[in-house]
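Following this line, the structures themselves.
All of the numbers you see were taken from the coordinates with simple rules; none came from a lab. Everything numeric here is computed off the predicted structure, so don't read it as measured data. Cβ atoms are built from the backbone, for glycine too; each structure is taken alone.
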Structure 1
Amino acid sequence: MRPVSKSARNPNYPQPSTFTFAGSTASLVRKVFKLSSVVNVPVSDCLQCWLRHVIGDKSLRGTKAEQSQAVKAIRNKVAASYKCGSVPLMDELGAFCSFCETSLPGLLEVEHCVPKSQYPTFALSWNNFLLACSPCNIAKGSDPCRSCVQGWFGGQINTEQDWYDEIRLRHYVWADIGGLSYRSLPLQMEFCDPVANTWAALPMNQAAHLDNFIVSTKTSKREVKARIHDLADPNLQNYKEGNVRVTIICPGNQSRCDQMVDLCKLNDDGSVNSTFDRRLSNRTKAWFRCLKAMKSYQVSGSSSASWDLVLQNAVSEGFYSVWLTILNWHDQHLARRFVTGTNNPNCFPGTDAANLP
């Protein structure tokens, strides 16, 4: 996961100060939340009204259907506002998913790290935003729920800020906090034994061999079949062929890492009956594209033009951690050159490079 550095606030994100309700929803909002006026209602008051509904405030008026409609009116106002954060987010972080690192040439979704449906107080907070692809956004859903966080806390939670801090500061590995997401969530290639049908990690000197290549892919089965150099052959003339995948691992006892992988299902590859979620297979294919680009760079005599092509391929593919992992194993100087060369508005803007090679 690429660590990113996001501004404390962005002047191009026009967070509203008030909401005005009109038509039939106006009377419902006034009734359910006992508002004296529905014109220029402070946003903070609207978010508190939404929170009251979330926590089951018994003082709310009206039927359950009326309450749901009143909350929906607030949610619609909020949605129209937070979606305006997508452009400044992309300007700061680039068009990449902040979770799985997929390149996002089309649809960009503003992801609430602390989910708005459970913690509406932070529904419009810039500090709560990251960019997500649709599969990561849907996989994360409205987790973590309030009952889960209450269980982590182990005591009384007094303020909504306590809920936020528990999720953002003490659980999960976030791309924009701490700068350690790349090191905390390393990658490994796994090979499937065709007889036993079991997966085993490959050592990097085998997984990152520049002569490895993809034989075939099957979207219907989410299979990536490749030929991998057999290290048992001292002359490296033989291959073993089979299905491979590149997974995110959580070395040691790092529950925050496991929790992030589980939160967004980062090692899942979706339903074989749909093309919607192909994150795992796309990450695997990006690994081999990096190997191919690196081999071309090597064959070219390490020319500046071929290095520029490596960077362009990386930006086109996404999966920053894949490229950096392979480059760092082959040549730490190239890894540092990659980090420096891509940390600009045209490549991977906003990379927090403090803890990178």
Structure 2
Amino acid sequence: MEFVFIVQGEGRGHLTQAISLSHILSSQGHELCAVMVGRSRNRDIPEFFVKRIGAPVCTFSSPNFRLDSKRRGVSVFGTFFENIIRMPGFISSLLTLHRAVRHYSPDIIVNFYDPLAAIYAFLWRPRAKIVCIAHQYLMLHPEFVFPRGRRVARWALLFYTWLTSWGADKCAALSFRKMPTSPQRKMVVMPPLLRAETKTLEPTAEDFILAYVLNEGYADDLAAWHRHHPEVRILGFWDRKGVPEVTHLGDGLLFRQLDDVAFLDAMSRCRGMVCTAGFESICEAMYLGKPVYMIPTEHQFEQHCNAIDAYRAGAGLWGFDVDLTPFLDYIPDHQGESRWFRKWVHSADSGYTHLLSRLMSG
């Protein structure tokens, strides 16, 4: 079978999931013809993705979040107005997607949570089967537990998630754990898509904390905390533009440009990890038995949901403050038994092969 991927390029989660699925498909003799990545003005496509995906990569302008003035959270109104202004570019992006699908004529289009891919599918009704893959689709499951209150944010997130699945034949809802089959016919709960490199690592516990910040403002908050706790060694990763490969923010606190090989190596060696509440990094830490302190990105309800879901799965602690003291106290008591989670992850290869084969035969 021939595939085209359309990937929402915000953060690293959807990108690494696409890499993992591409390797599963390649091992089964299928062909990934092209990868279309939706990008914003704020971020570049990481070099590791282009090197490892194994197919031509084309970018297009896609809706994304705008950061607030502190560059740590999401500006709700800024995001809304910026995407309105960029609307003509989104129309051009839809045409780019249409030309790519028409050129490659794939059997299956895999949409990693990009809204323009769904709008394209709704408008052009391509011949190819469409499957959507993301953790966010788990929020459509009747047993998913949401934070209390914030009903408007909840319904807005559910609407956006539903929007990204327009025209899909199947939605693969990535989950930290097995869950009962959803009564929604087109949704299936699936294991995380972790890359092969993660599964070859042998975890140890060296005396440092790993930090990954999606939005660079959190690095400043971490530096402020570290000034009062200089005895704690912290190795951080970010994708801040215009800075050296290695940036020292204090004695014992340094940040490196995001490199996935170096990041996974550091994760395998750390005592614990601090990160915003992205699904993929948490799954990698759980696989390696590492405790996690999750700080949901400000004004991003989806990450609040992720943090609670991961906490219920035993990943670690979560909170809105960049205060690592409770987490450091928690680390010695963390139950790092990951056999059940590893078994769930290892079922991915056969699970996705079966899912895609049934999609074509059905």
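In table form, for the structure just shown:
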quantity: Comparison of 1, 2 by Rg/Rh (Cα atoms, Kirkwood Rh), for residues 267-306 alone - largest value held by; calculated: 1
quantity: Test item: FRET efficiency 1/(1 + (r/R0)^6) of positions 27 and 347 (r between Cβ atoms, R0 = 30 Å, to 0.05) calculated as 1.00, pick one of 1, 2; calculated: 2
quantity: Given 0.96 for Rg/Rh (Cα atoms, Kirkwood Rh), for residues 283-330 alone, calculated: source structure among 1, 2; calculated: 2
quantity: Origin of the derived value 1.05 (Rg/Rh (Cα atoms, Kirkwood Rh); candidates 1, 2); calculated: 1
